[in-house]
Structure P
Amino acid sequence: MKPIPFERERMLEYLQQDIVWDVLVIGGGATGLGVAVDAASRGYRTLLLEGYDFAKGTSSRSTKLVHGGVRYLAQGNISLVYDALHERGLMQKNAAHLVHRQSFIIPCYSWFAKLKYLAGLTIYDWLSGRFSFGKSRLLKRKTVQERLPGIRPESLTGGIEYFDGQFDDARMAVNLAQTCAEQGGVVLNYCRVTGLIKENDRVCGVQVTDTEHNQNYTVQSKTVINATGVFVDDVLQMDMPKGKHLVRPSQGVHIVLDRSFMPGISAMMIPETTDGRVLFAVPWHQHIVAGTTDTPLEQHSPEPVALQQEIRFILNTLKQYVAHVPEEKDVLSVFAGLRPLAAPDKDTNSTKEISRNHKLIISTSGLITITGGKWTTYRKMAEDTVNKAAVTGNLPASACVTKELAIHGCSTAVSSTHLAVYGTDEHGINQLLQQQPASAVLLAAGLPYTETEVIWAARHEMARTVEDVLARRIRVLFLDARAAIQAAPRVAAILAGELQKDEQWQQQQVKNFITLAQQYLLVNPAVKEMKAK
């Protein structure tokens with residue numbers, strides 16, 4: 001298919017045409033974007049509709065890991081770990097500018113622990129096969145202290161080093177959207193599906209509202225795929241109002257700290273917290289991301305709020321391992337995300353009993369729903385889904401090519417600047433800077449992001465709001481919420497110029513963003529005790 005310019009107004013023109021799409025994807029997170037890339041790269045006429053921004057929900061709120069899942073290995077889910085480790089290798093190859101090898105160290109406090117974890121991680125290494133990121137090894141006590149500066153020395157006997165992948169989730173999502181367009185697919189943010197269209201009890205399209213222009217469209221498609229994460233049940237209700245729920249949402253919270261709390265290059269993995277889970281402290285964009293929690297919930301929203309007990313759990317767990325103990329005042333940002341876990345057949349409040357495997361379901365109407373899974377396995381989930389869509393929609397047979405398909409921006413060139421995450425687009429940003437040298441101004445003190453990147457996000461990455469820029473195109477909101485609030489007025493002004501918006505729009509954008517950003521601060525009443533089930 002012919003590449004389509006990655007511009008929202010150009011994409012909207014396709015909704016105004018009388019097109020019967022082969023594949024229509026609802027949801028612009030990791031799963032939906034993966035499906036759209038797969039379908040478009042097979043030559044199918046592909047349309048993706050996202051009600052908010054790409055990766056607005058769960059897909060921008062991960063622990064930033066590309067991994068097989070050491071925890072799942074301990075649970076005996078060998079097949080999930082095996083598939084994830086192989087997909088990890090493909091992600092590193094096809095998105096080399098984003099997915100990098102990261103050293104992880106498990107501090108150990110007994111010889112038995114060292115042997116137990118080394119045995120498990122040896123299996124982990126073996127399962128990765130030719131996609132191995134490095135061999136796990138025992139570390140002496142002194143080496144652990146050198147590699148994890150600030151680790152508490154009391155009773156420390158040594159540790160285990162193993163290797164996994166790390167990435168920027170929201171940037172990966174934007175790059176997937178760009179890849180889909182390069183393969184001839186149409187991707188649109190801020191287009192909310194409001195209903196399904198049926199003919200002879202078969203789903204054949206959707207009703208959609210472009211919320212930016214308040215314009216309604218009717219779109220026809222041979223297949224419709226529900227890839228809306230924790231919101232899959234909302235779409236299923238459009239199809240079967242009294243149908244059984246497929247998803248049990250689980251909330252995961254992360255806190256972000258200054259790099260001084262863990263100045264080394266290795267991440268720390270705590271294998272057994274007080275509630276029997278795993279907790280990570282990972283270097284990311286010159287900060288430390290620590291988490292996550294796993295709290296089953298009955299309700300979900302596009303902007304979940306961290307629970308006070310979850311924040312305390314992370315801080316209290318870190319306190320047991322680091323000498324320089326972080327306090328609430330040290331937290332620069334806190335963010336919560338919801339995992340779309342496949343609902344269990346029995347009533348349970350334990351997320352340990354809820355499957356991390358993905359589920360693919362075909363309704364009697366022909367609606368295809370994909371749910372569960374994780375970022376690392378997005379490509380395999382997409383392949384399975386499009387294979388099923390080809391059969392359901394009687395589409396011409398076409399083989400999956402995504403194992404070899406480079407993601408937009410993919411580059412193995414080494415860059416020493418923060419622009420490295422842009423991959424091949426770094427050259428374009430530098431050219432823009434040369435054309436507009438005044439845009440070299442920093443957006444916030446202590447962070448490397450410039451006004452040039454805001455212009456780039458508006459022109460080339462379909463950013464429409466201040467939140468799009470500061471939360472997902474550059475990650476200021478997730479790194480330092482106060483800095484993001486300070487940057488908001490200038491970002492609004494730049495966007496207004498690029499998108500031809502007026503002063504009233506700017507003021508409303510700043511107001512909306514500050515309200516949102518306050519939820520990422522601990523000194524805010526929105527972060528409060530809530531009932532979690």
Structure Q
Amino acid sequence: MALSEQAPIGGAALPDEPRDEAAPLEASLTGSPSAGDPEVILDIRDLKTYFFTYDGVVKALDGVTFKIRRAETTGLVGETGCGKSVTAFSVNRLINDPPGRVMSGQILFKDADLLWGLDREATFKPIRGTNRFKVRRSFRRIRDANERLGAVRGRGIAMIFQEPTQAMNPVFSVANQLGEVLLLHRGIEIIDDMLAAEPSSPEAGPAIDALLTAAVEENREQVVAAAAHLGEVVKSPSFGTEAFYILRGSGAAAREMRPELERALRRRRLGQGQRRYLTHRRKLLETRGKVDDLHFEEMHERASRSGPIRALKVRDRLERWSHFYYGIWGIRGRVQRQLTDELFWRVVRQLEMVSIANPAQIAKGYPHELSGGMLQRVMISMALSSEPDVLIADEPTTALDVTVQAQILELMRDLKSRVGTAILLITHDLAVIAEVADRVCVMYAGNIVEQGPVHEVFRRPLHPYAQGLLASIPRLDQPEKELSSIPGSVPNLISPPSGCRFHPRCPYAMPVCKEALPPTTVEGPEHTVACYLYKGPVVGA
């Protein structure tokens with residue numbers, strides 16, 4: 001155990017006993033564990049995340065519970081400062097420690113607890129005579145937890161960040177960063193496609209002629225179709241993309257571009273060294289996949305599998321040393337050239353999906369050369385490229401034009417229907433939630449105050465906070481309606497109000513609201529609310 005800094009906590013109490021991992025799982029919103037519902041892919045239970053500051057402990061999340069089902073979009077709404085982004089970062093274990101830390105709870109992804117071993121990563125001991133705690137962190141356990149989460153991040157749970165400038169490396173080009181994501185999560189598929197390509201196919205000549213004819217006629221749709229057909233002929237869709245950009249805008253001079261097109265096709269031919277290198281990279285990716293599978297089983301079974309994981313890592317290291325010459329300068333450039341080109345044109349195809357103008361030029365650029373909207377679309381493309389099981393979108397369309405917003409939301413809807421991706425959409429725009437979400441969770445001051453099917457919640461909002469949010473939206477069918485606002489602001493979460501945290505702003509506040517947090521009750525099919533105004537059956541009772 002390593003001794004870290006002393007964390008002031010402003011007199012707030014911390015759990016001084018480790019969480020009992022053998023304790024039975026808490027009941028879900030319907031009173032049964034998520035294992036009984038195979039459609040639940042992400043089950044968040046009693047999640048608590050605190051930030052330790054010199055003014056005290058900020059209880060950003062204080063018992064957040066909700067579910068996300070396969071092929072469904074769950075909206076998370078609330079005012080700024082309610083904890084929506086902290087929820088997204090907590091699910092991926094991206095909270096900076098210090099000052100923040102996920103304290104307790106369960107995050108079940110496909111019934112695997114992503115917070116397994118959390119209580120052994122740090123201990124808190126009070127300093128006598130002060131309101132401070134001494135934090136002792138086990139950096140070995142924290143490192144192991146990050147390795148386990150590496151098996152989930154990206155392909156399992158992907159995230160679109162609200163601030164893309166903070167999520168992208170300024171010293172690498174867009175193609176490098178997006179290509180790394182593609183190679184990491186879809187590398188085996190990409191290498192198999194490269195090994196199966198047939199750039200010397202006898203049908204390539206007629207396909208090139210058809211493409212040149214379409215380019216001379218300057219019919220964009222025909223050029224796109226002919227380029228895609230050429231990619232199918234040589235069994236390399238990315239070459240179809242490259243051919244399109246070689247001929248784009250050439251017009252009558254397109255036939256003079258034939259030698260350049262043929263040179264690009266010859267560069268796709270793999271030599272013996274390139275094939276050996278691709279086979280080597282494929283083996284490394286397979287080893288990494290096996291390690292990720294073991295890490296996921298470790299979280300699923302709540303038991304250590306360090307032995308098999310260590311053995312596979314040793315084999316991975318031996319594979320690297322047995323082909324160390326691939327790292328020699330000069331050899332590395334020659335053997336990696338085809339893979340680099342393949343990744344570049346796949347990146348261009350990904351950027352086309354998010355309607356970026358001139359994607360080939362953007363792929364060569366660096367993050368500081370792009371506008372905020374461009375960076376947002378690059379970040380969206382990066383998250384969608386791995387086709388994840390769960391996509392967390394933290395205000396993904398904030399910096400985008402209205403037309404581009406519609407295209408991005410349509411891309412997310414297509415991913416949901418085609419792959420079965422579950423989406424957690426965090427936004428302030430209730431109109432977007434009404435349009436694309438299946439369920440909605442209303443968050444206030446670190447708590448979920450109401451959740452249910454989106455049409456049910458919008459038709460019959462129960463919690464006064466949800467009613468206030470909906471009352472502040474203009475309606476086309478009621479142009480004469482005067483818009484209302486919620487008085488006050490989100491409370492300071494270092495010293496939140498006692499009882500219900502909304503009671504200082506609530507027009508229906510009662511004396512009991514100041515005494516204790518209201519229980520969550522069921523008020524309809526999968527419609528729950530935490531408010532003393534309702535007397536339905538208590539969840540989990």
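Okay, here's what the table says:
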read-out: Entry that produces 13, 40, 26, 14, 6, 1 once P(r) over Cα pairs in 10 Å bins from 0, in percent, for residues 227-338 alone is calculated, selected from P, Q; value: P
read-out: Parent structure of the calculated result 60, 37, 28, given that Cα extents along the principal axes in Å, for residues 163-298 alone is the read-out and P, Q the choices; value: P
read-out: Structure from which -13000 was derived, helix-only ellipticity at 222 nm (-39500 (n - 2.57) for each DSSP H run of 4 or more, over all residues; to 500), options P, Q; value: Q
read-out: Origin of the derived value 22, 58, 20, 0 (P(r) over Cα pairs in 20 Å bins from 0, in percent; candidates P, Q); value: P
read-out: Mean count of other Cβ atoms within 10 Å over residues 75-82 - structure with the largest value, from P, Q; value: Q
read-out: Identity of the structure behind 233 (criterion: volume of the Cα convex hull per residue in Å³, for residues 211-506 alone, calculated), options P, Q; value: Q
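Every number in this text was worked out from the coordinates using simple rules, so none of it is lab data. Source: prediction; values computed, not measured. Cβ atoms are built from the backbone, for glycine too; each structure is taken alone.
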